[in-house]
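As structure tokens, here come the structures.
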Structure 1
Amino acid sequence: MTNNSTESPTENDGTTTSFGFEDVPRDERQGMVNRVFSSVAERYDLMNDLMSAGMHRIWKEDLVTQMNPPKSDTMFRLLDVAGGTGDIAMRTMKRGGLGCSAVICDISPGMLDVGRRRVADAGLSDQIELVEGNAETLPFDNRRFDVYSIAFGIRNVTDIPKAISEAFRVLKPGGHFVCLEFSKCTVPMLDRLYDFHSFEVIPRLGQMAANDKHSYQYLVESIRKFPPQNEFADMIRTAGFEKVSYRNLTGGIAAIHSGWKI
């Protein structure tokens with residue numbers, strides 16, 4: 001079985017960081033991640049179906065419920081980061097009222113191209129704007145948004161604390177940070193089944209379904225390198241958020257983290 005080590009990446013002098021289980025130059029990692037998502041953009045839903053056995057659709061509905069978009073005409077502005085294909089933003093707009101709007105910010109032009117097409121097909125172009133940008137240096141003014149969401153994207157950011165600090169900056173006082181991410185499975189036996197599915201099944205399915213084993217291998221490995229629930233919650237607190245909490249989904253295979261800008 002592929003090595004599924006969860007040891008922290010070797011940073012040494014700060015010039016390297018992890019790309020899956022591989023250490024790479026820190027200034028090259030983002031470009032490598034961008035190439036992965038350029039490769040999988042047209043098959044992004046398939047990717048998440050393979051990685052979650054279809055459960056990501058239920059988890060995303062849970063995330064939108066936690067965001068609680070108002071069904072009235074109350075103004076509600078969402079920033080969905082790393083949400084290029086539009087899935088979270090569209091679910092939120094369909095759940096909320098006429099006062100709801102969203103900005104999708106993604107660093108991948110390929111993902112944004114898919115998102116623009118999907119948003120237009122859903123008739124939501126008047127409510128959803130798509131912007132190319134980096135989670136670590138968001139191209140938005142301070143205190144602009146009511147909710148910041150990021151789903152299955154934070155683990156692909158090179159400097160996660162910096163991205164969380166940017167989330168804090170762009171949220172209004174009283175704003176809500178919500179993050180859905182693959183996490184550490186906490187259920188005995190399920191964790192072994194999940195490891196087998198991740199390292200033995202997903203890359204093979206990626207090769208068969210998308211002719212792209214390597215991108216899927218990276219995505220699986222990136223999950224194992226992501227901080228466990230308590231550690232990630234501490235990172236959110238360090239950025240300044242209060243009332244920080246998390247809720248495990250499907251035995252911790254994924255988790256929703258929440259924090260408030262008080």
Structure 2
Amino acid sequence: MAREFEGKVALVTGGSRGIGRAAVVRLAEGGAKVAIAYAGNDAAAQEAKSAAEGAGAAAVHLLKFDVGDPAACQSAVEEANEKLGGLHILVNNAGISIDGLILRYKADDLKRVLEVDLASAFHLSKAACRPMMKQRWGAIVNLTSVVGEQGNAGQTAYSMAKAGLIGLTKSLARELGSRNIRVNAVSPGWIETDMTKDLPEAAKKAMADGAALGRAGSAREVAEAIAFLASDRAAFITGEVLRVNGGLYM
């Protein structure tokens with residue numbers, strides 16, 4: 001595989017599991033130095049670190065922090081920049097889903113979902129702008145969701161956060177384009193991950209049946225889209241939302 005990310009430093013949030021871990025490994029295969037940001041699962045983070053090293057990462061650094069904390073986001077970017085010698089790629093992947101009908105939904109749950117799924121991307125992108133502007137090259141990839149595009153009953157908070165990421169992506173692309181910093185989003189559909197494995201089988205079947213390709217996607221398939229948008233192959237693409245949903249929503 002081409003070492004298209006040699007000399008580049010990437011920070012991936014939610015990098016210890018699922019789509020984030022797959023993105024870490026894919027960027028490592030391209031020769032990137034990778035900072036793996038995670039919330040608390042030390043064992044999973046160490047496994048992701050080993051996988052990245054095995055895939056050929058030039059260096060790997062673990063960052064344990066709460067993406068819902070703006071100050072922690074700033075410190076994490078500064079640490080990645082210091083330890084790995086720069087920051088070229090930011091993948092805002094961290095997310096949670098606290099589901100429930102709006103009539104019973106708690107204000108604290110709404111606040112937490114918006115902090116982790118939406119505000120974190122704002123704070124991390126803000127912090128990442130400085131090193132990216134200095135080197136006049138940067139790629140930010142935000143992980144939105146098919147739910148943010150078409151909505152889903154019982155997921156109002158998650159949907160509004162993911163929809164907000166699309167607005168952030170487009171506005172930030174306009175703001176940073178003159179500095180040669182591109183901002184794009186990937187919108188996955190039904191993907192087999194730890195976050196979705198415990199859903200009822202009937203729900204899984206319904207989601208798969210609703211996709212034109214008739215199946216769930218893999219974390220690796222999403223990671224390939226992330227890597228494309230982060231690479232020079234997408235040098236003239238910014239402000240876009242790349243759907244990786246097997247035809248679930250078009």
Quick check: 0.55 is what I get for FRET efficiency 1/(1 + (r/R0)^6) of positions 29 and 149 (r between Cβ atoms, R0 = 30 Å, to 0.05), calculated from one of 1, 2. Which structure matches?
2
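Thinking only about FRET efficiency 1/(1 + (r/R0)^6) of positions 93 and 157 (r between Cβ atoms, R0 = 30 Å, to 0.05), which of 1, 2 has the largest value?
2
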Say we calculate distance in nm of label points 7 Å out along Cα→Cβ at positions 69 and 125 for every structure; which of 1, 2 gives the highest result?
2
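None of the figures in this text is laboratory data; all of them are computed from the coordinates on show. Keep in mind the model is a prediction, meaning the values are calculated, not measured. Cβ atoms are built from the backbone, for glycine too; each structure is taken alone.
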